[in-house]
Each structure stands twice: as structure tokens, then as C-alpha cells.
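What follows is a group of structures, each given as C-alpha cells.
Derivation of every value follows stated rules applied to the coordinates shown; laboratory data play no part. As the structure is a computational prediction, the values presented were derived from the model and not from experiment. Cβ atoms are built from the backbone, for glycine too; each structure is taken alone.
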Structure 1
Amino acid sequence: MVRFWGVRGSIACPGPGTMRYGGNTSCVEVRCGGQLFIFDGGSGLRLLGNELMKGGPREFDLFYTHTHLDHCHGLPFFAPCYDARNRIRVWAGHLKPDAGIEAVLGKMMSPPLFPIPMDIFTAKLEFNDFSAGESLVTHPGVMLRTGLLNHPNRATGYRLEHDGKAVAYITDTEHEPGRLDPNVLQLVNGVDAMIYDSTYTDDEFPAHKNWGHSTWQEAVRLANAAQVKTLVLFHHDPDHDDAFMDRVAAEAAQARPGTIVAHEGLVLRL
């Protein structure tokens, strides 16, 4: 099961123009093999945390693609961090050898940026740094393959495999026009669902070169080349309101039938 709690990029954009697709930034929940995996901790992480608190104590993993603020600023407001019964493993593949995920998140939660330090958390937190490209076996029967993405300050793409199914989470990556990214192709080859950074359209892309993002049309090209089963467009530009996203959805469905535009609350069952 895959559930979307935040689908925007760059900055949260709540308001009347984004009510249907949602205004929270990146956060995706994946459940498989009895385990809970969370990808990115944008503002959508707060909503997921509130839902998790309705149950008992939990043990789960939080994987960051990178630590630009729109992907990590939900952590101070993530209620499970304040419950001593919980155990949370935090992972990042973009910081070695210069830094580590614990220190970076700690810096975010320090004056004058934030009034309370990370050591206020009572949950048992474990911090793990790896290098993008490594394969991780975090639980028996679950394989997590990773790859380097093309984004300022680096980012990590993920491919989660379990029981013959696979989902790829590829966000905050910039493509090179006319060339499919080999790192992305390797991660998404034959997956049941590919969640992809579709911040721009091809028409918008030239004005945002080197900003570190891709287009929904490139997502279609990658999905076709890699024989992806279901393409999910993600990380929507904050200036793309519901009407704009409706147009993207219609054009994408025509270009590749079955394509889904992610919205808050969307649930996929693979």
C-alpha cells in the first residue's frame, strides 16, 4: 500500500486553489511485509504523524531523498518523535562523507532557526548514513535499492522491492533533454509504480534549467522506456493550481493511459 500525505515541491501552498490536489510538501507512506516505510519528511509528515498516533507504539523507517527544507521541515511537528514508545530509524544517502543526517537535522532544529533542539524527542531515534547507489536490506524480505539523482547538493532515488512487487520513488532530479538518465532507468525498470518529479512541463523546463527538477513529459518517456506499469506524477510546482493540474492530468492520460496525478490522500494498492 502506498499513501500520499504531501505531493508539492519547494514550499507548502495551502489555499483555495490547491484544495483538491493538496498543498503539503513531500511525504509518502509505504507499507509492505508488515513494515512501515516513510519517504521524505515535508509538511505532509505532520498529518501522517497525527494518524500514526491513533494506534499503539510503532517501529518504522524514514528515508530522506535530501534535506532541502521542503523535504525535512515536517520533522519537528511529527508527533511520534515525542512518544518514548516509538523507535524510528532515519536514513539519508546524500550527505556522506562531508556531513551526516543527525547533524543536519539537528542544525535545522537549533536557534535561531527553531526554538527547541532535537534532543527534546523522546522516541528512540537511530540515524543511518549511506551512499546513494548502495542496496539496503532493512528488514527480511524487503530490498531497498538506491541511486544518485541530479539535484543541487545531491539527492537519492529509491526502489523498494517486496514479494515480487516494486515501487520507485524518484523526486528532485533534473533530466538532460534528449537523454534518459541511466541511474533513474536502473531504479524504475519494470516497477509496478513509479513516483516521479514532474514539477514542470516541457514548455516550462528551459526557464528552470539547473533548478534540479523534471517534467511530466519526461516521466512519460522514462516510464515507456522502462516498461513501468503505473506512472504517478509528483512534486507539483506550488504555482500549479488545481485547474492547471487538471490539464496536466488530461494531457498525461492521453499521452500514457493509466497515468495518475498524485494528490493528498491518494492510496495505491499494488
Structure 2
Amino acid sequence: MGHISLRKWPGTPNWKRVAILIDGGAGVPEVAKATLDAATRGFNKATEDPTIAHAIYLLIKLAQAAEQPQTSDFQQSLRDIGIDVKDPSSVLGFTSAFLAAVDKYNRSLTHRSDIGEIGQMAATASLTAVLSDKAGGLFGESPEAVHSAIRYLVTQKGFSNLMSEFTGDFLRRYLTYFLSMELSNHVGSERRFVNIQEHLDFKKALDQHCRQIACIVEEYAGAWLLKKRREGEEITPEAAKGFWGYAIRKVQRYMNKGIGIDGV
């Protein structure tokens, strides 16, 4: 990852609380909230990170380009925004091109951040997940089939699903980035996780928890896109940044309420 490290908290009272909670058998929601509290400064940086804003902007522009009725016109529209698809008949062809476009932007920045790269990977993973579901797999039957799957993303429901998937994946990656240092210290005989399987089960429950938390952005995302489309407003990088900043604050407020799944 980049040279700006987010891991500044071990040894602080907040981080020690995370370790105590894990050791004491606390559930996933409590551990997740304590981890976010300990790493709030870094999480707040996500609202201003240019790579994340650009990734969301490209996701939106990708979906808008798919409104072109002809697949050839769609592909040209993508090239115009820097997404050069080599294999238009597969989902992987589009997601690889998307990742390359975000990475090119990221390399152009004077300072690259860890959190930006977390966002970059979350955006690519969420795009892959939603498109493969709609196209019936990573390898579409034709360019037209994948084109149709991408067009779904510009609908209110499609954009809601994509942003919920992205937010959940981003939150999981962010929390895991910190927790990975601590969880391994609690594996072994007479420790929180007696074996590796229990450790994996905890991480799986963390993923489920993050996905549930991310549902808070679904309605907001769909309404935001619908309003932009209804008013004919151009979606700019700044608009994408503002959208993401508000989504992050909704996640923080939701987690602070202590709402979540039962822990393990």
C-alpha cells in the first residue's frame, strides 16, 4: 500500500480496549465499534480521499455510459472516460479496465494513501460482485449481455445495491486492516479463538456485520441518484465526493447506535 500509514493506534487506551474486548469474548458488533472508535481519524479521512471519490465517480460514469443503446457506442463512451475494455464479453474485462483506470488516477497523485487503496479495491470488488450476479457469472455470453448488466447499475435499485456492496466491503477491509494485527494474538489454546476455524468464523461474522451496517446507505444512494437524474444534474467528481462523505457519516452514526447482528 501507499506510504501514509493508518496504523497509529496500537498502545493507545482505545486500542487496548479492543484487545480487552476480544480477549473477553465480546461479540462482533462491539469489537467492530471499538475498532472504529480507535481508528476514527483514519476513517474520517475517507470522506476527503481523492482516490475513493474518483472511484465512485467512475462507477457512476460507467453506469451512465451503459445507457448508450449500441454496445459499440457504450465502449467508446468508456474510452472517453479512461476505461479501456479489452474483453467486452466478460465481467472481468470491465472490472479489470475499471481497476486500471482508478490505479492510473491514483498514480498521478502526489500522495497516495492506504485508505485510498482500500477504497480502490472495495470499488472493484463491489463492481465485480454486482455485475457477475446480474450477468450470471464472471464471463458473459456476449458483449451485449454484460452491457445489459452494467445498465442495471444506473437504475435506482441497481445503484443502491452497488453502493451498499461497496460500503460494506470498504468497512470490512478498513476494520480488518486494523484488526488483523490483533486477532492473531488471540488464537491458541485457552485463548479467545481455540483454533484457526474459530478465527475464520469471527472474520466471516465481521463481514456479515459490515454488510448489514452498509444497508443504511441503500435508500440514500438510490434517492440521491434519482434526484440527480430527475433534475438533469451532471454528476461531477465533487458531487461523488459529497455523496460518499454523507454515506460515511451515516455509517458512523448507525454504528454508534450499537445496531448490528449478534456477535460470536
Structure 3
Amino acid sequence: MFVAINDHNLHIALHGNEADPAIVLLHSLGTCADVWEKQVREFSRSHFVICPEFRGHGLSEVSRTPVTIEALTDDIVALLTLLELRSFHLVGISIGGLVAQLVAGRLSDTVQSLLILNSNIVSLAPQLWRERAAKVRADGLASIAEGILARWMTPASRKTAEGRGLVSMLDRTSPEGYAAGCDALAVADCRESAPRLTMPVTVAVGELDEATPPSASRALADAIPGASFHLITGAAHIPLFEQAEAVNRLIREAISHHEEPVQKRTAES
């Protein structure tokens, strides 16, 4: 599905029956809606699964204006308003996790549960992101691809079909789309919105994640009242393929427990 939102043509992959409960999945930098393939396969049988693609990613147009987490949030809020969802569960990974925090803050009455994967609350390395954006604009995305892929997955996963699929997603990402995402990550700051998230929130991270290390996710969970924290064993920055069942279990738990009292806890998945 293509829609014109905020003067940009954006692509949204829709799966399942529109009459079923909705789940919105927000992807990571340098990937696209297809990164959620294993989650879509499971949950589209019982849910209406919505996978938007950020500006400059997948089939969405490259942004003609500066990209920030707030601008991406504006796009997602406008999209969900257009779809007239009465309620939905929200999941975001990496940059998608930052956007999800702001979306949940704005649409707190309709977000039933929030799952944040491999993300953080404030930019961890502003200068690194600025330098990475400049490098990609000067030399292309291929110039830093190997370093990106080394953080996305464990060495064993690089040899799998899914690992090769992640390589293809990165290869097909617009260099300017990636660089603009780096610009957004350089100034990302969700510290004001985090304390105001009132829905049940789960924060999870791969134990081997070097891009957004477990300490960053723990800090995020600590900033959100009642949020639970989970460590996904054997996973790096994008666990959606290599630890798909652990991720799917977290989504199932978020969905099934969204009406239960929220209590702080720590667990391993």
C-alpha cells in the first residue's frame, strides 16, 4: 500500500485481516518491512499486521527535508490516523524503537502495549552518527557495510538464508535514506516522553548487541515506569531472524498480558 503522507510517498506492507486486532511493526535503520518476515508469518494468522517503511527505506521515497525521530513519528501517526485504528500493539526495533516511544506517547489512548527491541532513550554517540552520515554521502553505503553487518548479526547467522537477506536489504537501501537516518539518530532524545508512557512496556535487547548494548536498553527500561527488561540470549542487534522464536514469544506475552498490572521485572528470553 502506498500513501501520500507529509508530502512524501510512503510504503506500508499490510498482512492479515483488517478486522483482527492490529500490530504495528517499525523496522531498523538500513532494513525494510521484510525484516519482520518471521513475525508476520506467525502473527498475521490472528492479527492485522502493519509494517510501515520509513523515508528512504524499502519502497518509501527519500526525504526531501531533514529527518528526525520526530519527523518519522509524524509520518507514523499520520499513517495510523489514516488507517483509523481504534487500538493496536506497537513494536519497534533500533531506530524503530525510538520512533515507537514517541508514537506511544502521542497515541497513548490507542496503544495497548509497547515492545522496544535493541534500542535506547537518547543518542549514544552523536558524533559517530554525524561522521557515518558524511561517510555514506561521500563514499556510498558499501563503504561501511561490513561494519554494519558485523553488528547486525552473529557470525554464524551471516551464512544463513536470512543473513544473506539482511545483506540484500542493506544493499538496496538508499544511501541518502541511510544517511538521513544517521542524522536522526545523532539528535535522538526520548527522555521527556519515556516517563509518560502509561501502557505496559517491554524493553528487550540481544546480549551480544554492540550497536545498542544491553546497558543502554536497561537505562531505557529504568526510565519508563513499570517497564520490564529482557535479555535475548545469542542475539546481536537484529534478533528478528536468528532468535525469531524469542522475539515472537515477547510479542505474544505483550499481547496476552497488556491488560494486566505492570510490574518491573528482569528476565531472560
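Before moving on, here are some points about what is shown:
- Comparison of 1, 2, 3 - label where mean count of other Cβ atoms within 10 Å over residues 28-35 is highest: 3
- Label whose coordinates, when semi-axes √(5λ) of the Cα gyration tensor in Å, for residues 68-107 alone is calculated, return 16, 12, 8 (choices 1, 2, 3): 3
- Origin of the derived value -12000 (helix-only ellipticity at 222 nm (-39500 (n - 2.57) for each DSSP H run of 4 or more, over all residues; to 500); candidates 1, 2, 3): 3
- Among candidates 1, 2, 3, the computation of distance in nm of label points 7 Å out along Cα→Cβ at positions 52 and 156 that gave 1.7 used structure 1.
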